[in-house]
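Take a look at the structures listed below.
We did not get these values from a lab; they are worked out from the coordinates using the rules stated. Predicted model, so just to flag it, every value in this text is computed and none were measured. Cβ atoms are built from the backbone, for glycine too; each structure is taken alone.
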Structure 1
Amino acid sequence: MDKNRFFREATLSICGNLEIEQALFSVLRFLRGVMPVDRMSLQLYEQALKAVRTVAVATADEAKEVDILTPLSKEAQRQIEQKIRLKQAQPHLHLVTDQTDRIYQEMFRFHSIRATSFIVMPLNVGERYIGSLTLVTENEVFTREHVSLIALLKEPFVIALSNTLRYHEVVRLKNMLKDDNRYLFQEIRHLTGDEIIGANFGLKEVMAQVQQVAALDSPVLLLGETGTGKDVIANAIHYSSSRKDGSFVKVNCGAIPESLIDSELFGHEKGAFTGALMQKRGRFERADKGTIFLDEIGELPLPAQSRLLRVLQHKEIERVGGHKTIQLDIRFIAATNRNLEEMVRNKQFREDLWFRLNVFPIHIPPLRERKADIPALVQYFISKKVKELKLPGAPRLASDAVDILMKYDWPGNVRELENVVERNLILNPEGPLHFEELSHGVARKATVFATEETWETLDAVTVRHIRRVLSKTNGRINGRGGAAEILGINPNTLRNRMRKLGIDFGRK
């Protein structure tokens, strides 16, 4: 058979099937009329796992897609990594002897393959190794002519393997997206339920404001103490709006490291920085045609505040490392438990960003100011926790339980109430529930702490402590005996914290 005909018919066999295992089976049957091949397989080298992954196998009787990891010895790992570094492009012939490379000996032993000779063809895209094709004969011996014929099929196999890998990645991402959507839907139902507890009592004014602003695209600023349910109100705004079929993307501004904020919010292009192996859409882009919820907005560093202001003003972004301007159709909801006006005065929050966000502020009252909602909240949490804890039934409340709950000041708000209910169900699943710990001990101390007006803020305590340590080190941050070592944190982290808190740098 001349080489042109061989290439044409073999390529049709490879590219005439969408499934890689069927492509292998088809081309194997064709090749058996030309050479003594008994088995073909496609492999990838998983460098992180130090193992070879077989993805498809074909024999004279069957073909199948597989996912088998073959562990390798240190010597076999060294040999295969050396071959990849050498960037061999052409197929090579091996006779099975005692001198055969360890990588192939271990592969054949692991898969119980009996071979007399084999051909290995590296599959590269440019200079990047993506895998290899192995042909095995069990009784006869391949020749140099067979190797030259197999070399003609390098490009078709590269295309077939690349398409398979991309297809698997799409399937993996699709399955992840399904799982994420299922999880997010459950979270939304978990957060919002069929109705918001207190909508007709303690949160009546809040819900009236929600109905006023939900149909608009104006930014909303949710204000309130930790645990009051700001995320629940943000959900209610989004799902009462015309954007309810779009994405609802939540960002906890205080939980993202400062070095990753731009990448998380704006996304990045492939190669934008070390580790940026592929293009990534940021949170803003994911919220297009929907709503983005910026929780703990007061924790956002000043440089990031400046970039957020541009997004608010122009509704456009650029990915990190990119030059293309991406237009957005996005609604902003922000939330904080901090006093942003005071932060503006202390130069810790941009005044122009504050004006942009403070278009429609909604103050969510703490639980101690809407105690009429406590009985309904307790019943809701009991029903919820009974299901979560898999209890046989809902225990009853003791006769004085509601009075105890109503007298407590709830420094942790609704979140604390939920935790108290769960703790009592764990300790006394059969009931009745007394909540006696709220009338004395730790709970009473917590109330004093929450209502005492002379207590300093956490930031003030932190500033005082850092300045005391700096005074001891004469302003030195780095090195042995420096402030960073005394405080047990990285010097750069300490500088960022000092900058955020307005503490001056420099030795004294």
Structure 2
Amino acid sequence: MTQIVIGDAPLSIEDVLAVARGGVEVSLGRAARERIDAAHDIIARVVAEEQVAYGVTTGFGLLATTHIPTDKVEELQQNLVRSHAVGVGVPLPREVVRAGMTIRLNTMARGHSGVRASVAELVAAMLNADLVPWVPSRGSLGASGDLAPSAHLVLAMMGEGEVLGLEGGREPARPALRAAGLAPVTLEAKEGLSLLNGTQFMAAIGCLAVADGEALLDSADLIGAMSLEGLRASVGPFQERIQLLRPIPGQLHTARHVRAATAGSEIMLSHLNCDKVQDAYSLRCIPQVHGACRDGLRWLREVITVEVDSVTDNPLVFPDSGEIISAGNFHGEPLALALDLAAMATSEIANISERRIFRMLTSSLSELPPFLTTDSGLNNGYMIAQYTAAALVSENKILCHPASVDSIPSSGDQEDHVSMGMTAALKLEDVMRNAQTVLGIEALCAAQAIDLLAPLQAGVGTKAGRDLVRRFAPTLGRDRYLAPEIEAAARAVADGQFAAVVRRVSPSPGS
């Protein structure tokens, strides 16, 4: 099995994804252990000399002025974790927790947290044993980091919490640790605080959203091209010379995808001599809309790329000077804003997709039979599938209210501005799932429309997209149970199967 050495090189989004989804093992590099030990030595000295340091020999938040006796330092850390494990709601998926653990492990490996190397080693060992803490999804304000979710993670490390069972249920952590040959950790000075403070869970969701969002955008380009074919629209507006007059990166990217997907299309050739002057915006403006959304998601990638390899602990330990400094790297505002924009961009992909669905089903707006069935009246075709798409699009609009514009003061007004970044991340997850389903519905309709234009053949990419749909959904001749086919189409979008087609026929420059 491939192994990623944490701390020897910058951690990338792709590294996090490999551990979260691919089950790749992790280990701590030698240099990382040395950095961890150096920072821990500073904490040990502070405790031995009874110096005042936030979260080490003081209370937390509003209680930062409360001095903690040396003999109570360990109890302080245990109490911190227990008191903060107040999350509620459905648990975070296994892949999100694994991603969060990887990001937190990398933070410790940077050598500014003050934990013992054995604590970091336990996180690595739990990842390698696929021992994943049960972490409720709700409870983080996104400043001081993801405190409540992180507390549930650490509680499992202490043997007092729970882990995810194979079927996603809750199992006691202590027996699970024992079965894996691991011992629960007894936290020492600052270690509870070092494991709780940070943006690891909102960053974890951001990592997964970058990968899923890029697959969604590529899928949308291919499926939108299939709809172009099905509606016998013009590929003329996608010419490179037109895009170069407004060379926005995402717009150029999408237009190139559509040109490659429709290359060699008999359907497009048949359109050359028609009397249609202009196509509707949902067709003609695919590069402009998809491209803008692509650029919005690119910002999320830029932010998450920095975040996964950053130190978001507090206070920060500087072994070279011996200082312990309280700062604010745990504040999730950079992520919150980018996650909110990513949700809006993803929602717009679903919005324009639903408009294309509607056009394919409405005979007055196309050359296709009503609801894509040749025996309408007796059969309803894809009529109600558009209702589902419309419902999801409407839900997305509600979910796109930005979380980052809100803030509720906490901890006696010491923490008087918070980012709500975790809320932004959770909303993005929901918007992403809805958009995947809407695109799946569009793919079903576009494949049907292409079939109705036979014997004319689609382009090299659009035909491959149509063939992909036909693996799980035969041509619709008469009404049948469509919900399983919609689910299958949404899975194909989520799994990147449509994206793989367009990436094959239109590889990125330099790839």
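Structure notes:
- Highest-scoring entry among 1, 2, by mean count of other Cβ atoms within 10 Å over residues 206-213, is 2.
- Looking across 1, 2, the calculation of Cα Rg over 2.2 N^0.38 Å that yields 1.38 traces back to 1.
- If Rg and Dmax of the Cα atoms in Å, for residues 366-421 alone is computed and equals 11.4, 34, the structure in 1, 2: 1
- Among candidates 1, 2, the computation of helix-only ellipticity at 222 nm (-39500 (n - 2.57) for each DSSP H run of 4 or more, over all residues; to 500) that gave -14000 used structure 1.
- When FRET efficiency 1/(1 + (r/R0)^6) of positions 222 and 494 (r between Cβ atoms, R0 = 25 Å, to 0.05) is worked out for each of 1, 2, structure 2 gives the greatest result.
- If you line up 1, 2 by relative contact order in percent (Cα under 8 Å, 6 or more apart), the top spot, with the largest value, goes to 2.
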